[in-house]
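Just below sit the structures, each encoded as structure tokens.
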Structure 1
Amino acid sequence: MSASDRREREKNQRRAQILDAARQVLFAEGMAGASMNKIARTAELSVGTLYVYFENQEELFAALQEEGLDLLYAMIRRATGGRVSPAEKLRRVARAYLTFSRRHRKYFDIYNYFLSSPEVTFPDELKRRIDRHGDRILSLVAGVLAEYAPEGPAGREPRRCALVFWSTLHGLLQFRKLRDTILAGENVDDLYHYSVDSLLKSFSENSPDPLV
């Protein structure tokens, strides 16, 4: 291994070390308590080293979101591929997001933390950077929706339907927190998939065979 390759590997390892520490502190302390000093102590690095890799706290937390969204995008891209019907692709998208929320719970929680915390603000450039990751996912879903029901609402307004589809999935995943109260006795996974099929039917209400 050349010296430049070794330096690059060490740089990537150090960056991962900082991100790991940031995740730990964020979940233990929340955004307000997740200072660069605490992250540095958790990573066993100097504060100055953190600023070599990340300009500020916002950029560090944006990087965590981007990591998770890149992973989710890869899962959704796989779900929308293959020689299956558009309806099945959309069901696969729903299953992929469900799997992501369980298998990659920390990333899902980070994603949800920033969505549900109105006090968290990012500079405009960081917002745009994060939004581009989300837009890639929505574009995949919108493309399949347009193919699924070209004569129905999904064909006429695929992006709007993609927004409804995705926000419904996310809301249902959040709804799982109520499984011991108002959802007691419900099979939450069955409710999730029932909701997906209901959405698909509504998106293709003018199509002759909406769920095929």
Structure 2
Amino acid sequence: EYSLGITQNFTESFEAKGGAVTITEAYNAGDVDYRAQLTKIKDFGDYDALMIPANYKEVGLTAVQARAMGIDCPFIGVDAWAMQDLFEIAGEELKGGVFPTAMDLTDEGLKDFNEWFKKEWDMDPGSVGTDAYFASDIFMLIKHVIEEKGEATPEAIREGLENAKDVQVLTSVITIDPKTHNPIRTASIMQVGDGEFIKIDEYRFE
């Protein structure tokens, strides 16, 4: 559902801005061989980039197989790429690929959190993608609301969250839209480099 939802949203948004999704191929959960789909894409030929809305394991395998078949176009991805294990699977084949994520993976302000997390759990927080960072954001936001309201009742927390404005959490400054309950925050465009992610742009989305 994750990949299907992103594919639909990306297609609608991209085409609304004048782009064209010229070919779409699907796979089944658990597949590790994507050469049949990649062959169709390669033979079709009319494309400038390959959008891969999948998790890091599938992305890494797809990139390796695509490059081996001579597909040399740029890769575009999603926030599920943000896993350190991606580099081990994809090697050099995904280098240059870009993807958005709702945080700056290179932020020096994360250093203390990273060190604490490694000491506490004996693992890099990046090994679970962005989950550890966003979980911290949630707890920091709730803590802010409770302190601001002076009470921890469900009603107070709900009202506080709905009206949260410019709250500094671990990864961003967050405002909650009271009508949609969607967070307004900063997002980053990341690029896959040599064993590391590189921030190439930033924007504030609402």
Structure 3
Amino acid sequence: MSDKRLIHIIDDEESIRRSAGFMLKTSGFAVRTWESGVAFLKEVRHAETGCILLDVRMPEKDGLEVQQELNERGVGMPVIVLTGHGDVGIAVKAMKAGAVDFLEKPFEAAALLEAIERAFERLEAKHDAAARAAEADIALGALTAREREVLEGLAQGYPNKTIAYDLGISSRTVEVHRANIMTKLHARSLSEALRIAFAAGMGEGKD
């Protein structure tokens, strides 16, 4: 595995694969090229994580279809969409589906490099969030089932009385559980405890 950040270029035009690949390699990136979205999808399970440069207009599966399938498979690699002139409507659909950016062909090298930097920032943020979630899950493992229920209530923004009513316990018991939660999570404040809860995905059910 290379230490360089990897770009997957998916475009049926060999000239684009060559020119973009050359420019990115000279800018210090590792590059892998794919002549179709279908070819990439066949290998994506084994593909090294990186940024995807995805052409919209391709035979067999167009870029939007490839992007949709990547989303359905849970592939978290950031996508930059390449469009032809006047494909703004398609670009908007791609952005709504989670693309980091879109670039109209022919694109400037500076614009591509800026988009790639944003893509890798998003990828790093995802990795950081995943690491925080893993740490939070470990921390929450120290709590009892009842303490987790109380923390979930706090993460939902409920006051002690509401949590007590929902769980069929007294407000005083909720306070005891809160104190135990703070101790076990090594949290110096409620906000610290809530940050751990949110990182683990708690509090997401409230409208």
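Every number here is computed from the coordinates shown, using simple stated rules; none is lab data. In this text the structure is predicted, and so the values were computed from the model without any measurement. Cβ atoms are built from the backbone, for glycine too; each structure is taken alone.
When Rg and Dmax of the Cα atoms in Å, for residues 82-169 alone is calculated, the result is 16.8, 52; to which of the structures 1, 2, 3 does this value belong? Going through each structure in turn, the value belongs to 2. For which of the structures 1, 2, 3 does the calculation of Cα extents along the principal axes in Å return 71, 35, 30? This value belongs to structure 3.
Which structure, out of 1, 2, 3, was distance in nm of label points 7 Å out along Cα→Cβ at positions 18 and 194 calculated from, if the result is 3.7? The read-out was computed on structure 2. Which structure, out of 1, 2, 3, was helix-only ellipticity at 222 nm (-39500 (n - 2.57) for each DSSP H run of 4 or more, over all residues; to 500) derived from, given a value of -17500? It was calculated from structure 3.
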